[in-house]
Structure 1
Amino acid sequence: MIDKIQAAYDEMIANWNTMQSSDMDSAGDDADRFQSSFYRFIEELQEWLVTAEPKPRTVDAAMALPWLAELYEELPAPLMLNFETELELIVEGITREEDARYDE
């Protein structure tokens, strides 16, 4: 399962890097691709966290997992708040509706 999270993370970072160097013609498509991959990563993370034993009950407990702390430290700074927010929702058992995501 952690391999699936890592693969989704790697795809998201690749899309982030592409988006950061986009030209005006491809910026919209690159941003959409990044957003989609960010939420795929979050979905993979959620799937693992809700079935983990023992299940982390707080953001701090989740961030105490070495592999998750490492992913977090590698995140580009502009993504950290979004990640923290999504992680908090996951550990609190709150599921976002499709239209309740950040910039929609």
Structure 2
Amino acid sequence: MDTYQLESLSITYDDQTTRLQYTSAGLVVVTDTGYRLWYIEVDGMTQLELLQAFHERDNIRVALTGKTASGQQFEGIGYLHPNVAHHAAAIRGDGELTGF
């Protein structure tokens, strides 16, 4: 399991791209027996309306692009699971994470 701190993270949904604002975010990549899965944990989000909107949505699928603190760029598809009460979100990866 490898963890990468994120410098930036943007999501696209409904043909709208939004750069997420947060105090910390980490990409976790797990490799197990040749299979790789990934997810992103975002804490301290200031975009409460966005979290609330995803809390009420049926379709939580997003395209995402980001950059790690070391400068590695990546993109992928995931599902944004908001935690409105804690101003946080988890994005569960779906398929390949391009750049890793």
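Some observations on this one:
- Structure with the greatest value (metric distance in nm of label points 7 Å out along Cα→Cβ at positions 33 and 57, set 1, 2): 1
- With helix-only ellipticity at 222 nm (-39500 (n - 2.57) for each DSSP H run of 4 or more, over all residues; to 500) derived as -23000, matching label from 1, 2: 1
We did not get these values from a lab; they are worked out from the coordinates using the rules stated. All values derive from a computational prediction rather than experimental measurement. Cβ atoms are built from the backbone, for glycine too; each structure is taken alone.
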